[in-house]
Structure 1
Amino acid sequence: MISALCITACIIIKLLEKESREFSFVITAGVCTLIMTLLISDLTEITDMISSLLKKIKIDSSLSEILFKSIGICFLTTIASDLCNDCGEGAMSSNVKMFGRITVLLLAMPLYSSVISLIDEMLG
């Protein structure tokens with residue numbers, strides 16, 4: 001279903017691209033939003049499964065929170081970057097990617113400090 005939607009949207013976009021570039025972008029953004037809405041139900045199943053696995057191995061819930069936030073940031077960054085590329089804004093796309101990477105890095109700082117503390121305890 002999603003493949004058919006994307007192929008249909010691409011055909012419509014290519015037909016309208018010469019007439020109205022702005023309308024083509026609106027269709028692209030709309031299709032991306034629709035696909036993400038359809039995928040949200042699948043993502044809840046995946047997050048529930050990952051959560052249950054993390055509970056079985058007794059990992060701190062704050063670590064799983066960091067994991068889920070990082071995954072969300074990666075998805076949103078990729079979508080925003082691709083939309084910028086579709087608009088012909090390569091520089092803006094690169095900045096969005098860099099912002100996403102730095103955000104994930106900052107989000108994971110507690111993990112880095114925990115690993116450094118663990119290594120310090122093992123060596124000291």
Structure 2
Amino acid sequence: MVDDTRTDIAHNGGMNMNDPQVWVLIGTFSAVLVGVLGLTTTLTLRTVRAGFEKIEAEFRAVDATIGAVRHEMLGAVTALKSDVSRLEGVMNARFETVDQRFESVDRRLDGLDRDVTALTRRVLGDGA
């Protein structure tokens with residue numbers, strides 16, 4: 001029996017353990033493993049949530065910036081439209097002035113044509 005004890009001790013790392021002790025160790029290691037797994041999962045989820053919250057905050061900031069740029073662009077487009085409308089009014093007024101001048105020149109040319117025709121008839125006679 002001494003030889004059997006030495007063989008059992010050599011296989012167990014120098015300790016003699018009965019079945020309840022082995023089951024207590026298995027249960028303890030299992031509980032520690034489950035606890036570490038739960039803690040790791042919880043910490044990982046917190047880290048992932050914090051990362052997503054940062055990304056969401058950055059998206060909100062980008063959205064606000066895009067909204068500000070959009071508002072600024074709408075203001076610039078509105079100002080451009082009013083400038084174009086104003087320039088259109090100025091150009092129409094100038095074209096109206098040019099049209100009046102052309103009509104004045106046209107009336108003068110018509111009068112000059114009548115005068116030249118009258119002079120030609122007087123000099124050359126009615127048959128010309």
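Each reported figure results from applying straightforward, stated rules to the coordinates on display, with no laboratory input. Being a predicted model, the structure only gives us computed values, none of them experimental. Cβ atoms are built from the backbone, for glycine too; each structure is taken alone.
Miscellaneous remarks
- Value 0.30, calculated as FRET efficiency 1/(1 + (r/R0)^6) of positions 36 and 68 (r between Cβ atoms, R0 = 41 Å, to 0.05), assigned to which of 1, 2: 2
- Origin of the value -31500, where helix-only ellipticity at 222 nm (-39500 (n - 2.57) for each DSSP H run of 4 or more, over all residues; to 500) was derived from one of 1, 2: 1
- Structure from which 10.6 was derived, distance in nm of label points 7 Å out along Cα→Cβ at positions 20 and 92, options 1, 2: 2
- Of the structures 1, 2, the one that 2.9 was derived from, the read-out being distance in nm of label points 7 Å out along Cα→Cβ at positions 84 and 116: 1
- With distance in nm of label points 7 Å out along Cα→Cβ at positions 76 and 108 derived as 1.8, matching label from 1, 2: 1
- Which entry (1, 2) yields the derived value 10.0 for mean count of other Cβ atoms within 10 Å over residues 28-35: 2
- Structure (1, 2) behind the derived value 11, 28, 29, 18, 9, 4, 1 of P(r) over Cα pairs in 10 Å bins from 0, in percent: 1
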